Structure P
Amino acid sequence: ILGQELLGVPTKWYEAGAAEYDLPVIAQLPIFFLVSGFLETKRYIGFKETGTSGFINSFPFDPVGLNSPKHAINEVKNGRLA
């Protein structure tokens, strides 16, 4: 909402549902289901292989290396279970 107002988009967020779009909602639904189904299937396959959730082909998703045994022990010692 804040970004929309800063950029000066003419349609207010609460009026967005009334706007006419190039693609009707009936045509958007199959696209939504196909994309969501693909992503959820990839997530499920990765979960079955590794036992943890991740993003597409990056299982587990740990971009900064915080998923290590050392960090897990430190969290338990400090009483912060995630």
Structure Q
Amino acid sequence: HVEKGTVENLKGRKYGTILANIERNTLMRDMQAMHDALIPGGALLLGGFVVNDRHMVVQSAREAGLTMAERMNEGEWALLGCRRPH
């Protein structure tokens, strides 16, 4: 099932997949909360930022304990697929 919400909706809940299509600063600010809301092995898809900012988002994801699974871009827009390790 799909839910629309904010990072506040994640508190105290666990998800197999989270999709966050928000600008870079918000993604980076909320990275740890998104990590914490994933079940082990869960996927986090991050979009809404430009390719030139990808390195900052990757660093933030790694610092939160996520591993990189996929990198894609369409024009200037980037998408990252991350996983919470088991």
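Upon calculation of log10 I(q)/I(0) by the Debye sum over Cα atoms at q = 0.17, 0.21, 0.24 Å⁻¹ from the atomic coordinates, which of the structures P, Q produces -0.61, -0.94, -1.22? Of the options listed, only Q reproduces it. With helix-only ellipticity at 222 nm (-39500 (n - 2.57) for each DSSP H run of 4 or more, over all residues; to 500) derived from the coordinates and found to be -8500, which of P, Q does the value describe? For helix-only ellipticity at 222 nm (-39500 (n - 2.57) for each DSSP H run of 4 or more, over all residues; to 500), the value -8500 is produced by structure Q. If you line up P, Q by distance in nm of label points 7 Å out along Cα→Cβ at positions 19 and 43, the top spot, with the largest value, goes to P.
If distance in nm of label points 7 Å out along Cα→Cβ at positions 51 and 67 is computed to be 2.7, which of P, Q is the source? Computing distance in nm of label points 7 Å out along Cα→Cβ at positions 51 and 67 on every structure in P, Q gives 2.7 only for Q. For relative contact order in percent (Cα under 8 Å, 6 or more apart), the calculated result is 30, so let me know which of P, Q that is. This value belongs to structure Q.
Readers should treat all values here as calculations from the given coordinates under stated rules, not as data from a laboratory. Remember, predicted model here, so these are calculated numbers, not experimental data. Cβ atoms are built from the backbone, for glycine too; each structure is taken alone.
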